[in-house]
Structure P
Amino acid sequence: MSLATPRIAPLAPPYPPEIQAQFDRIMRGAPPLVLFRVMAGHARAWDKFRAGGLLDPGPLSLRQREIVIDRTCALTGCEYEWGVHVAIFAGPARLTAEEVHATVLGDAMSPCWSPAEQALIAAVDALHHRATFDDEEFAALSAHYDEAQILEIMLLCGFYRTVSYLANGLKLPLEETAARFAQA
């Protein structure tokens with residue numbers, strides 16, 4: 001972990017039993033992330049944050065979900081959350097090194113993406129830059145994804161923009177085991 005300290009101090013162990021149980025459930029035996037330790041120090045924020053999580057099985061595949069999350073975090077300049085997700089989920093989501101690189105430095109037309117993934121990246125970009133889709137973008141997205149999936153895409157973009165605001169605004173130090181942004 002870097003020597004930088006977040007703007008709001010994270011909880012230090014030993015954690016209260018209820019918080020420890022929540023960390024154990026979320027982290028599955030790994031040490032809790034700095035983001036979680038900061039949020040858990042503030043009950044209302046922690047409860048709301050945990051309630052908004054979208055990492056459970058949903059209408060998108062793991063690969064689709066991670067493309068949305070990684071691209072959203074890259075667009076917001078959130079190396080902290082992008083790096084955590086790439087380190088934990090890129091392998092299981094079968095994202096290649098080229099695709100991981102493209103979430104940061106590519107765009108919807110990067111040749112590594114399938115047509116459905118190109119529509120996905122274009123949708124994330126549209127939501128990031130304009131907070132909406134134009135009719136053509138929505139039609140392209142609808143050609144590959146159903147209504148439940150489109151809602152999930154929008155929810156993921158919004159939630160991970162919020163996570164990015166938290167990580168960036170708190171100046172969280174990068175996790176030691178997290179990936180780092182791709183360089184040109």
Structure Q
Amino acid sequence: MADLAHRDHESPIASLRNWSFGIGTLLVLLGAACFARPLAPSLTVNFFIGGLLVAAGVLRIVSAFGTYTWKGFWLALLCGVLSVVSGTAMLALPGVGIEALVVFLGLLILFEAAAKLAAAFSVPRDFPWGWLLVDGLITAVLGGILFTATPEKAPLYLGVIIAAHLITSGVMLLGTGFWLNRAASVRG
């Protein structure tokens with residue numbers, strides 16, 4: 001019973017530290033698993049997004065028929081059909097889907113890198129900003145590699161980049177956990 005009372009009064013710093021350690025460790029382990037089989041994450045991401053596109057398209061078509069008197073009916077129907085066709089193409093032709101994902105994820109990761117690099121220079125002075133800076137630089141390189149990948153190398157690059165991205169993000173969270181641990185001991 002005393003243990004439950006102690007958990008209810010856990011400080012926000014200790015809670016955030018524990019989450020940082022837990023999620024950081026999980027990301028590093030997932031990244032290592034992705035390095036072991038780099039094509040698996042590429043196919044997983046492709047099939048997941050393809051399935052979501054098909055499901056979203058079907059729901060959009062159903063909702064369009066539910067509002068057939070609305071003047072945007074044909075546009076809603078067209079969007080639903082395009083979503084189903086796109087998702088089906090990703091499921092039927094995973095190589096093409098992965099190539100499209102590589103370009104999109106390359107851009108997304110480049111934007112994430114810019115955010116991390118900006119954050120590295122705006123965090124508190126005693127925060128381990130170097131980890132965030134290194135994570136941002138590595139993320140920028142990974143995004144650039146993905147964005148410029150050739151179609152033949154896209155599936156392999158995607159898997160390796162996902163692995164490296166997971167590991168660097170996990171290490172950054174572990175660094176945050178250690179910083180929070182130190183901050184909690186200074187306060188406590």
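Where does the value -30000 come from, among P, Q, when helix-only ellipticity at 222 nm (-39500 (n - 2.57) for each DSSP H run of 4 or more, over all residues; to 500) is the thing being computed? Going through each structure in turn, the value belongs to Q. Given a value of 1.34 for Cα Rg over 2.2 N^0.38 Å, calculated from one of P, Q, which structure does it belong to? Going through each structure in turn, the value belongs to Q.
Among candidates P, Q, the computation of distance in nm of label points 7 Å out along Cα→Cβ at positions 50 and 146 that gave 3.2 used structure P. Ranked by FRET efficiency 1/(1 + (r/R0)^6) of positions 98 and 170 (r between Cβ atoms, R0 = 30 Å, to 0.05), structures P, Q are topped by Q, which has the highest value. Out of P, Q, which structure matches 21.9 when mean count of other Cβ atoms within 10 Å over residues 82-89 is calculated? Only one of P, Q returns 21.9 for mean count of other Cβ atoms within 10 Å over residues 82-89, namely P.
Read the figures in this text as sums done on the coordinates, not as results from a lab. Just so you know, these numbers come straight off a predicted model, no measurement behind them. Cβ atoms are built from the backbone, for glycine too; each structure is taken alone.
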